[in-house]
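Colleague: For reference, the structures are reproduced in the following blocks.
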Structure I
């Protein structure tokens, strides 16, 4: 058994690394330019650059591969990309030839995108984030992947995910933990956390994920993105490894609402292979992009679902940020009202059907794959191929012996009652959407269990919900809010989200993955500060700042003084001539020298780069300050 496990692990690991290295090795030496032409670029901007001849699909692929090489396993080590498509450059070349001879197919022609690793791809394995399935090679693309290729998109690779999509922190036996680029000690959310981290870090123009209970919306919220859980049945799930056939949906994540609409237009469509999807054909508009309106908030009625804001002290910061965003919507002409859904907490309780369906749906999926290495959840558990953090929940979900149990029937009935109650509340208050936080609490640190999710309302009602940026916490972590509407209300939700985006301009790139410089991650910044006043003590401070980690190394040296002269050397925020609070003590009382490494967060990082931080010297002769020096950094 040990030899079997070793061979499986080495095969999976080698496959991923060799494919990645093969793709990255094709990236040419960087051109003599300081520009990063894909950083935070929208699909429209990338399309315009191709149309004008400033770039082409090959160069876009190379640019994204360069960013992945700089930041995914190197630099901050996001660990968001599982494997790269070795044929990506060849596919880009073919699309460039087609553009020259026939013109573009549409807005996605030549645009690189990333796909969550539970979407079947005929040219890459589909593992579902599971070590046990690392070599599973489907024969055909998932419906939505095929539609993307038909639209001219380049599938750049597959992203890491929470193992078997069975959680919301993105950890797996195949990849380990994925990091949040806004705080690399925190989770990105899950299960589509790899896609979200990659899109936030500009590893691709946009990406695809799946959502069974928040797995698109939670990582979108945690990465300052937009993500839409569509009405159940609007998008085909054919070829997507299932978690729960009743609750699963699949769809895009993007940095802007327009990009989201472009991806939605390319992937939504009636699919006979997914009967639920086929029944939704009459609800698909000609174009979701056409529904976007700058003034959509004016005259809209927004219902605040305060019961989902939480009442614990840990909920206050996130709730306050979302309430402030709602106030900003009101200022743009939206009418805001409080909405109550009777017995909401009781209806939400035990309305998930994942525990009843997962074991059986996964077995059905694997039965369709003749070369599947394992054939059931039980096989995975018997071989010990699951990540330790998933051991207990997967064993619990392997316990049901039949799908059609009484508890399962009660959960389905509860879902129907919940859906009817929410639709009644929407109608009674005549609101376009209900708004509430996507998560009531910040993303947890890696290895911890996430609490405070509000994902179940959309998942249990089958109604659409869009996650959009609401703001940032005091330490720079993104906060998302959700808007939920009636069945097939996607055009209205997209319009409201677009109106909010145009007014609030909420998108902010993560600090840990800045623009490349000459095709490489930027080097650390350096600075010197000197405090000298008359014939008294002087202080010399040398600084080194790592843009990718937020770490500031400071070496402070006091001269023309004895240890007893020194009270402290400090780092403080400053506003013009006025000193701000102490951020760090660089040398303590009685010390001439001090060496320290600080990890700056949020506003402190921004203030450092903006020249708003100062070094102060305090001595026995000048206990209220012997002077200060502004911290200025340069390459």
Structure II
């Protein structure tokens, strides 16, 4: 479409065409061979795939913990699992789902898809991206290895003080939990910074603010929510471990501390975290509904404003987790109002999706089924959310299975169903093969029915007074039959994921070749090959519409003038996405892995001795210096 001006005398893409251009770029942007090459990669697609696979492994571990708990609760006075192991399973399930699966898997799809959807060749700060994955991996391995050694965290995924304080939880269990929090939040913050910069400064020319795909908008807003919310829980976990290891008294009322301070800091992060998980899921749903409705989204501006509103309002809800703590009634009324107001932008999104389907010509493939299942389940979770936002109702059902049912409807309905739809939708792009449609539909119906069988009766159990986090109960309480039904539904829900796994493994080997755009979608990730080229695009696309592949059916306009023999990105202006400058993109290196190992060593070692920080800090500093040491650019060598 246009040339990028340059004074560098080098081989440009204007001098090559076709297979030769693609081969030269693939060599420049490719990953080295061997184990060192694999560990040194900074390709966002490879790192994104690793994130996705690792997150699903943690999902499987958390699911096994949930099944074990449900087998224990299937009948009254069961002796299958003792109280200590049950507490560990309870904590590991919640911790893994929230910190090691739900947030990372949403960011994983962002790492893979956002650069493709905005039309650039790599994510911003690609070495930081590699570092973030290794830190996330080491943090998850740390807490699960601790669990396998009977040092698993046992104070709940929220680890309320004083239960998690040094007086009531001696040993190292809570220490491992607190350090895991710091690990995962470092990774999440790093990815969020990358997403913000990629969206603001690396969009393809022509992709103005009103042409950004809705999925990218949701990830962009989510990244800002992470940046402002995650530091609260990182500070809280650091204060907790200092109380435990150093003897500070942040949360000890007897020494001037405040136990409620923990809850305020944790839930200031904890409720935005629900929307850190939910907002990307709405991006999945928007992409799926647009593609399978065969029409652009209804109310694009309203959808964007709704996403921004949800991100903003999510910071005003945290105290509704604390209505039972005796906070002032006037304060409770404000948080009740905010908890109900946030239903408005969420409702706007649902109405826009329904209008898009209504005015389009829906094609009911597996991804769309999961999107529709999400709408049904999430609406039920939203209705019970409005109920528990009311102080009198919340006081009655607080810490009962009613709340367990509510947040599983919100989190599984609002995150896992869209995620599974996204997995079916983008699997062809990631792997180059189609998933089995028949197995996909079996998976959907088994998951949808078994989920409701498993979690809807929990509302009734909660209203009957069954408290959460008990490992057994007496038969005369009358909870046995409903608990048996819940456990049967939970087992079948777990089996639905085994069906999904079989579909993935089968399709990787024998799935039909996908082609570049098997769904006939309109966004830029479908403009490249499946799986994408190392360079993503041979030439950077020029965007003329919100659905560029629908608007430019003959040939997508492109930008020329970038080099092919070294890595260089096109940087554009924030609002109008006009070509601004060229920026060299970092090459693969092993230093992020080494820095992550040093960071992990310092954090894990500090659980046992404070000297680990003293000795680990210089090592980490040396590795960071080596990582960032200026080496000059290709322009300097000319």
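FYI, it's all coordinate maths here, none of it is from the lab. Everything numeric here is computed off the predicted structure, so don't read it as measured data. Cβ atoms are built from the backbone, for glycine too; each structure is taken alone.
Colleague: Quick check for you: by distance in nm of label points 7 Å out along Cα→Cβ at positions 586 and 610, which of I, II is greatest?
Modeller: For this comparison of distance in nm of label points 7 Å out along Cα→Cβ at positions 586 and 610, the top structure is II.
Colleague: Given 24.6 as the derived value for mean count of other Cβ atoms within 10 Å over residues 170-177, which of the supplied structures I, II does it correspond to?
Modeller: Matching structure: I.
Colleague: Name the one structure among I, II that Cα Rg over 2.2 N^0.38 Å of 1.02 was derived from.
Modeller: Going through each structure in turn, the value belongs to I.
Colleague: One of I, II was used to compute mean count of other Cβ atoms within 10 Å over residues 282-289, and the result was 28.2. Which label is that?
Modeller: Structure of origin is II.
Colleague: While we're here: Which structure, out of I, II, was helix-only ellipticity at 222 nm (-39500 (n - 2.57) for each DSSP H run of 4 or more, over all residues; to 500) derived from, given a value of -9500?
Modeller: Answer by label: I.
Colleague: When FRET efficiency 1/(1 + (r/R0)^6) of positions 466 and 602 (r between Cβ atoms, R0 = 41 Å, to 0.05) is computed for each of I, II, which one produces 0.95?
Modeller: This value belongs to structure I.
Colleague: Then there is this: Name the one structure among I, II that distance in nm of label points 7 Å out along Cα→Cβ at positions 258 and 538 of 5.5 was derived from.
Modeller: Corresponding structure: I.
Colleague: For which of the structures I, II does the calculation of semi-axes √(5λ) of the Cα gyration tensor in Å, for residues 450-617 alone return 49, 32, 18?
Modeller: That value comes from structure II.
Colleague: Say we calculate relative contact order in percent (Cα under 8 Å, 6 or more apart) for every structure; which of I, II gives the highest result?
Modeller: Once relative contact order in percent (Cα under 8 Å, 6 or more apart) is tallied for I, II, the winner is II.
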